[in-house]
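Derivation of every value follows stated rules applied to the coordinates shown; laboratory data play no part. Small disclaimer: the values here were computed from a predicted structure and weren't measured. Cβ atoms are built from the backbone, for glycine too; each structure is taken alone.
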Structure P
Amino acid sequence: MRLKTNNIVKWLGSSLVICATLGMSSAFAQQPAAPVICADYKRGPTKIPGQRTGKKVQRAFEAYSQDLVDEAIEILKEIDTSDSFDRAYVDRFLGNLLAAKEGEGKNALDYLNRAVQEKQLNDSEHAQTLRLVADLNLQQRQFPQAISFYEKWMEFTCKEDPDIYTRMAQGYYETRQLDKIITPANKAIALYDKPNKNPYVLKMTSYFERKMYAETIEVAKALVKLFPETKQWWTQLGFFYMLIEDYKLALQTFELSYQQGYLEKASEIRALAQLYGTNGIPFKSAVIQEKYINSGLLKRSEENLSRMANAFHQAKDYAKAAKYYGEAAKMDNNPDYYRKQGTLLLSAERYPEALVALNKALELGSDKKGNIHMAMMEANFYQNKFKEAHKWALMAMKDKSVARNAKAWEPYIKEKAKNRGIKI
C-alpha cells in the first residue's frame, strides 16, 4: 500500500513546529557591556551628561526608582538640549522606558534610532542600544531592520552571540529568504553551550520548505538525538521518511515513538497503521486500528471501519473483516461493503450469514451481481443446498465477467446432487 504524498504533507502541516516567535523575555533587559575584542578597535572616551541635563535626568531616574514611570517619561520629554551626547543619552533613556510599556514599541524605536544614528553614546551604552533596537524591530515585525541592527551590533562589539544568530535566522524566515537561514542557524548551533532547539527548527524548516528532504531528515535526526524526550521530533522524523518513501525507516521511527507513548494524535496512529500495511504487516495494522477506534481516538466512521476491515482481510482474519465491513455497510447501506462482508463470511464458512449479507447487497443494487451470484452459489453448495446452488450458477452464467467459472461449476453441482439422490 503506497502512501499519498499530499496526505503526508497535510500531516506535516499540522505537526511541523516552526519557531515563529522566539522568546523575547530578555529583549528589554539591560544587556551586559559587550567586550570589545577587535584588535584594531580604539576605545572611545567616557562621557557624562552636562550639569543642566544631568539634573533633569537625575529627577527622571528618581521618579523611575519610585515606579513613577509616566512621570519619568514626561520629565525626559521636557529636556531640550543642543549637545549631541546629551541628546543621545536622553533619547536612549526615553527609549528604554517606553520599550518596557505595552504598545509603545514604535515610539521607543523612534527615540532609540535617534540615539544610535551617530556614535555619540559611550561604548557599552551604544552596544546595548543597538541590540535593543534590533530586538524591538523584531518584535514590531520589521525584520530587515532587525537583521541590519543585529549586524551593526556584531560589527561594533566584534562579538558573536548565538541568540543574535538565531534571531537573524528567524528574520530571514519571516522575510522568506529561506536559503539565508542556514548560515546564522549553523553559527548559533556551534556557539550555544547547551543545545538549543530553535536554530535547528529554523534550519529544518528552511530545508523542508525548499523541498530539500534529505537535508531536512538530517536535521530532524539531530533533534531526536539531542532532545529525545520531545515527542514531536520523533513523529516529524517519521513523516519525513514517509515523504521520501522510505517506509521501512518510517515504520521503525513510528514504532519507537509508539513504544515511548509519543503517538497521541489520530493522524499519527493512522500513519503507524498504514506503515504496518505498507511494510506487509497487516495484522498489526488491523489491531492498532481496532484499539484506537474502540478507544475513540479514531472516529468510528465508515471510512475508518472499512480501512480496518481491509487490514483484517489482508491478515486473513475473515471473521473480523466481515464484522467490520458489516458495521461500515450499515452506516449508509453501502452494497459494496455488504458484498465484501458476504464474501468474507463465505471464506469463514459461515454460510447462512454470508447469504444474508449477499442478499442485502443485491437488494441495494450492487453493480457486481455476477460475483454475488457466484458467492451465493458457493454458500448454498457448501450447505448441500444443490437446487439453490444450481439456480445461482445459472444466474452467474449470464454475467460475462464470471460466466466461464459458473459454467465450470454447473455440471459439478449436478453431479454432486445426483450422488445424493437429488434431482435438479
Structure Q
Amino acid sequence: MGTPNPVIIGFDAISALGCDLEQQWQHALAGKSGITTLSRFPLQDDFPVRIAGQVPDIDEKNYPFLTARHRASWSSPIFKYGMLSVARALERSGIEIGPELAPRVAVTYSSAIGGLDAVLHADRRLQTENRLPHPYANPNSCINMVGGKIAILTGAQGPIVTPVTACATGLTSIITGAMFLAQNRADVAICGAVDFALVEPIVAGFYTMNGVYIPKDEKVEAPESASRPFSINRRGFVISEGAGAVILATPEFTKAHGLSSSVELSGWGMTSDAHHFVAPYLETIKRCMQQAIGDADITTAEIAAINGHAASTKVGDRVEYDAITALFGSRTPPVTANKSLIGHAMGASSVIESIFSFQGMRDGMLPPTINYQADPEIEIDCVANTKRQLDQEFILKNSFGFGGCNSCAVFKRIN
C-alpha cells in the first residue's frame, strides 16, 4: 500500500443468525442455519420463492435514535439495520466523534439495493388508493442516504461516498475507506453495507434470472438445507437481509488514542470482468485474488484460509474454485462458505462474512460450510459441516458482484 496498513478498531453485524454479534458467531460455529420461511410479505400460492434469511426482531426501545418518529419517516429497514450496526461498532471501537475529530472521519457505508421497498410501497399506494407518496419516500430510496444518515448519527464530517459494486459492496466499502486513510484524507473511516432485498419484485426477479434457490422437481425441502455452496446439489442462492459495519483507523491514530485492534487490512485487489453482466470470469477473478495477496506482500502459502464468495450457484462456485486452484495449485487452503449459514445478504454479505473472519482469527476457528455434498468437479476442502480449529494469521476474503465487480482482501491477525 505504500503507507502503514489500516487497522480495524471496531465492528458489528446483523444477519439471519441474529442481532447480537457473539450470538451469531456461536450459531455459525455450531453450524446453525438462519434460513427460514419467507414472511416479509404475504405469499401467494403460486409465488415461486418461499424461503429467505431474515433478521430477527430488534428491540428498538434499547436504541434511542430509533424513535417512533424516525421509524415512521425512515420506513426501509436499511436505515434501522445500518445505523444500529454502526452505533454498536463505534461503541466497540472506543472512539467518540467530537468536533475536533469529526472532519477526519470518512463514511463509505453503502448499500447495493437501497430502500426500494419504500418506492414499491409508494407506487402501490398511488395505484390502489390514489394517494401521493409519503414525503420521505424518495429519500428512503436514495442509495447514498444510508451513508448520509450514518454521518448525521455519528457526526462524521470527512469524505463521504457510497460505493456500489453489487454483491461486493461491503468489501469495496472497506477498501474505499482504506484509500481515504492512505491519502491522509481521514484518520478514521466508517465502512460497511446494508441491504434489504426481501420485496416481491426483487425476489421474483432473481427467480426469473434462475439465480435464486429453486427446489428440484418442486420437492419440498427444509429451508435450512437450501444454501449449499460448492455442493453437487447446489441450486442457487438464498436471498437474505443484513448489515455490517467496520471501523478502520490509521495505526498512528489508534496508538495516539490508546485504542486496541486485532486485525489489519494487509492488502486488497479490485478488478472488472468486462465479460458478462452476471457470469463471473476466471482470469479477472484470479487476478483480483492475486492483487490482494501481492499487495499484502505475502505468498499464497501464508494464506491460512479463504472466506469464499461461494453464493451456491452452479457457475459461480465453479469459477471461484477454478480461480483458487489456478492461483494456489496443490496447496489450496480450506475455503469456508458463510452463505451456507446466513444466505446471500446482497451488498452486505461480504462485510458480514469479513466480520466472521475477524472472529475466526480471534478464536482460531473456522465455521463450517453446512449442507455439503461433495462435487467431483470441485475437489475442495470447504470445512464441511463441522467447525475446525485453525490458527490464522492471514486470511483471504473473496467477493464478486453483478456487472463483473470483484473485490478481494487479505486480513492479518495482529497482537
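Values for this structure:
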read-out	value
Structure with the greatest value (metric distance in nm of label points 7 Å out along Cα→Cβ at positions 52 and 260, set P, Q)	P
Ranking P, Q by mean count of other Cβ atoms within 10 Å over residues 92-99, the structure that comes out highest	P
Structure (P, Q) behind the derived value 16.4, 52 of Rg and Dmax of the Cα atoms in Å, for residues 108-235 alone	P
Comparison of P, Q by relative contact order in percent (Cα under 8 Å, 6 or more apart) - largest value held by	Q
Among P, Q, structure where volume of the Cα convex hull per residue in Å³ as derived comes to 186	P
helix-only ellipticity at 222 nm (-39500 (n - 2.57) for each DSSP H run of 4 or more, over all residues; to 500) derived as -22000 - corresponding label from P, Q	P
Volume of the Cα convex hull per residue in Å³, for residues 284-347 alone - structure with the largest value, from P, Q	Q
When FRET efficiency 1/(1 + (r/R0)^6) of positions 212 and 396 (r between Cβ atoms, R0 = 25 Å, to 0.05) is computed for each of P, Q, the largest belongs to	Q
Highest-scoring label, criterion being distance in nm of label points 7 Å out along Cα→Cβ at positions 84 and 180, among P, Q	P
